[in-house]
Structure 1
Amino acid sequence: MIGIVATLKIKEGSGSDFEAIASQLVEKVNANEDGVVYYDLYKQDDTTYVFLERYKDQEAQDAHGKTDYFKELGAKMGPFMAGAPEIKVLQSV
């Protein structure tokens, strides 16, 4: 299994707009990706959000990033971001 911790910093005051788009992504991933064991969004503070993700294997993780909805919604989240996300990739033991 592969775990991902993706920490995203967003621009101040854009939380509700960001959450609306990011929530759509969570919905679509959980409804459409069989290789996803867990995918959810958490709020750390007003400008920091964390996606916690778990994939069955590398193939499932790769497929996630290639979906049309990931590309579309990721692009829509871009204007609210305050920089590149910090991505940690973890292997289960």
Structure 2
Amino acid sequence: MSFPNKEEIELPILLELDAMGGQAAIQDIYRRVAQHFPEMSAEELGQKLKSGDKKWPNLVRWARLQLLINGEVASSGKGIWRITDKGRQRIERKS
């Protein structure tokens, strides 16, 4: 399986942040968002980039950056992501 693209990861990030009370630690997000893509194997989730960073967390961070630019996610301190009202509105539109 190939990894989902950044756009496909955005809504699961918002859904998980909402489900976790509106904010969460980055490490919890990686695992929970991965559950939205059960076709990804543990081996794929462990793949690394040339830089040595794991590919999956890197991809999730890029998706989060777009959500941040869109105003759908904000930072609530180091390592904590928070959904905004705009992010919740996006969830409602997709439901």
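Where a number appears in this text, it was derived from the coordinates with a stated rule and is not lab data. A quick note: this is a predicted structure, and the numbers were derived from the prediction, not measured. Cβ atoms are built from the backbone, for glycine too; each structure is taken alone.
Annotations
- With relative contact order in percent (Cα under 8 Å, 6 or more apart) derived as 36, matching label from 1, 2: 2
- Among candidates 1, 2, the computation of distance in nm of label points 7 Å out along Cα→Cβ at positions 6 and 62 that gave 0.7 used structure 2.
- Structure (1, 2) behind the derived value -12500 of helix-only ellipticity at 222 nm (-39500 (n - 2.57) for each DSSP H run of 4 or more, over all residues; to 500): 1
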